[in-house]
Structures are given as structure tokens and as C-alpha cells.
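FYI, it's all coordinate maths here, none of it is from the lab. Note that the structure is a prediction, hence the values are computed from the model and not measured. Cβ atoms are built from the backbone, for glycine too; each structure is taken alone.
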Structure 1
Amino acid sequence: MNFKQSSSEQCMLYLKSLGGSEADLTRPACRVSPEDTVETVTSRLRMEKYAHGSYLVDPSILQASAQVLIGRRDESEPGHQSEDS
């Protein structure tokens, strides 16, 4: 594991290993608020997939996508300190 990578970068590598991609992170349900958690984002992504007729959704991809989104949100927050500080 590369310790110079951010948490969201590591989660993105995991998402890609599951067959996911950056495209999984660009839908409207992918917007996260400060109150969102991995669970709430995963649920929203699942509901969006179902609404568009995708009933066979890999829960691992949804959760990994949510982890990337939450990680990016947290890393972009003011006052976020990198591990190098």
C-alpha cells in the first residue's frame, strides 16, 4: 500500500478493483453534504440505481463509491490536515 495516497485515492483503487470507475461518482446522487455518512450515500446510490431500473446492483461497488465520495468531501474540508503535516 502506498502511504502517500490519500484515503479517497486508496478507496478509488478499491472501487476500480471491484469493476467500478470514476463514472460511478458523477451522478446526482453522488453529491454529499457535511451530514452524510457512507451509509446514507450508499442508500441514496442504491435508490437511484433502482429508480433507473438497475435491480442487480453490487453492494460492494455502491459502498466503495460512497467511501470515495465521503473521503473526497472530508479531504476538501477547510482545516483538513494531510498525513504529511
Structure 2
Amino acid sequence: MNFFIDFFMHEFSIALEIVDTLQENGYLEGVKSVSKVKLNLGKYSGIDKNYLIFAFQNLNDERFKNVLLDFIPTGGDEITIREILVD
């Protein structure tokens, strides 16, 4: 059980950081909902895609309730936002 919680907390903190980054840079001003986020996800990032999707679905932010995450694999170990589609 602790294994799941540790992994989920990692992805949950990443989801929160993505939302904070979008917010700080003004991408969410006037946005009612986010429909899709494309992410470059490094092969060695240690991020579980399913946990990250679960984290976004459980954020305390209604704008991300139905977001679709699109992962674009890269060879490194980073995660970056490539595109965000909003309504």
C-alpha cells in the first residue's frame, strides 16, 4: 500500500506543479476547462503515466476534471508541457 501512495504522491506533485506553472504564466486566465495537455515525457523520468492521469483527475481544480493527457516520449529524463488546449 505504501508503494502506491509513494508513487501517487510523486505524480500528484508533478500534476500540481504543471497547474501552478500554467497559472503563473497566465495560461489559465479566463479558462473554463482544459481539454488536453500534451507533455514531452522522458523515458527515464520515473513517471507512471497512469498515476499522472489519475492525479489530474483528482486535482481540486474543476478545470482539469476531464483533461486528456497526451504523452510524447523523449529520450531524456524530463517532463515538459508541449501544448495545452482549453475551452
Discussion item. With FRET efficiency 1/(1 + (r/R0)^6) of positions 53 and 77 (r between Cβ atoms, R0 = 41 Å, to 0.05) as the yardstick, tell me which of 1, 2 scores highest.
Written reply: 2
Worksheet entry | If Rg and Dmax of the Cα atoms in Å, for residues 29-68 alone is computed and equals 11.5, 35, the structure in 1, 2 | 2
Fill in: Test item: Rg/Rh (Cα atoms, Kirkwood Rh) calculated as 0.99, pick one of 1, 2
1
Worksheet, complete the sentence: Output -16500 (helix-only ellipticity at 222 nm (-39500 (n - 2.57) for each DSSP H run of 4 or more, over all residues; to 500), calculated) maps, among 1, 2, to structure 1
